[in-house]
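Next up, some structures in structure tokens.
All of the numbers you see were taken from the coordinates with simple rules; none came from a lab. As the structure is a prediction and not an experimental result, all values here were calculated from the model. Cβ atoms are built from the backbone, for glycine too; each structure is taken alone.
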Structure I
């Protein structure tokens, strides 16, 4: 009787293995596409980002704007839109939200009387400094399967597509 239970167990394992194998679809064609692979990688990085930026109350676009302002004080809305490839109406509400949170402030632009420069407040500087450190770590965690050189190469290759 012991041998028949082993036989039933082995058959069950084989059936389970077939089920797992049949759940995996043939994605070889998709895996040859840059967009598909970039999207799959982005899903991983995005999940890490959402989890680790939640305590800061930052979405990806918020983080990008604050980081750009940290490294480019006085940047204009037009410059932010061009750099991030976003439409001006989308930036207006984002700037208003960051302003209402006390993270940024508007000041007259020193060279263009019609433009307004955006600057981080002290609270914005503190927040983005901490958030950038967190993002550096989350990126390292999300790309842990890559060597430092592979990571640099991947970034350089992706930039060749959009720069």
Structure II
């Protein structure tokens, strides 16, 4: 095990015994989920910043800006998910192409369903503020993308 750290389940932790060793053990037990949330959060930041640039600075419409910001976030997410979250190793060009195609296909699915479709529904039909709608759809996207990544894209062989 890395650094001789014992993995610790959350159910085994007592608050009065919380110390650096326990926190480190929790991290190694839940490293994938923690890393996914960190990089998912960073992907969300990429999405929001690019959305702001496209919609507010460049002046592109909200739905188009949402689609463009999704694309920027997916590029960032693939690299970080592959390298840091799921630590995926591809041994051939065919495996790499299959993985990246699966990743982008799943992101297209979540992008169409949540980041563009649900966003458009929220701002055009329900007249919800675009920033509030963006927050709600990003939460949906993070959850759906983790499930798709874990089950389909980066599943352990």
- Message: Tell me which structure, out of I, II, gives -19000 once helix-only ellipticity at 222 nm (-39500 (n - 2.57) for each DSSP H run of 4 or more, over all residues; to 500) is calculated.
- Response: II
- Message: One of I, II was used to compute distance in nm of label points 7 Å out along Cα→Cβ at positions 39 and 63, and the result was 3.2. Which label is that?
- Response: II
- Query: From which structure (I, II) was semi-axes √(5λ) of the Cα gyration tensor in Å calculated, if the value obtained is 33, 21, 13?
  - Reply: II
- If you rank structures I, II by distance in nm of label points 7 Å out along Cα→Cβ at positions 31 and 79, the highest one is I
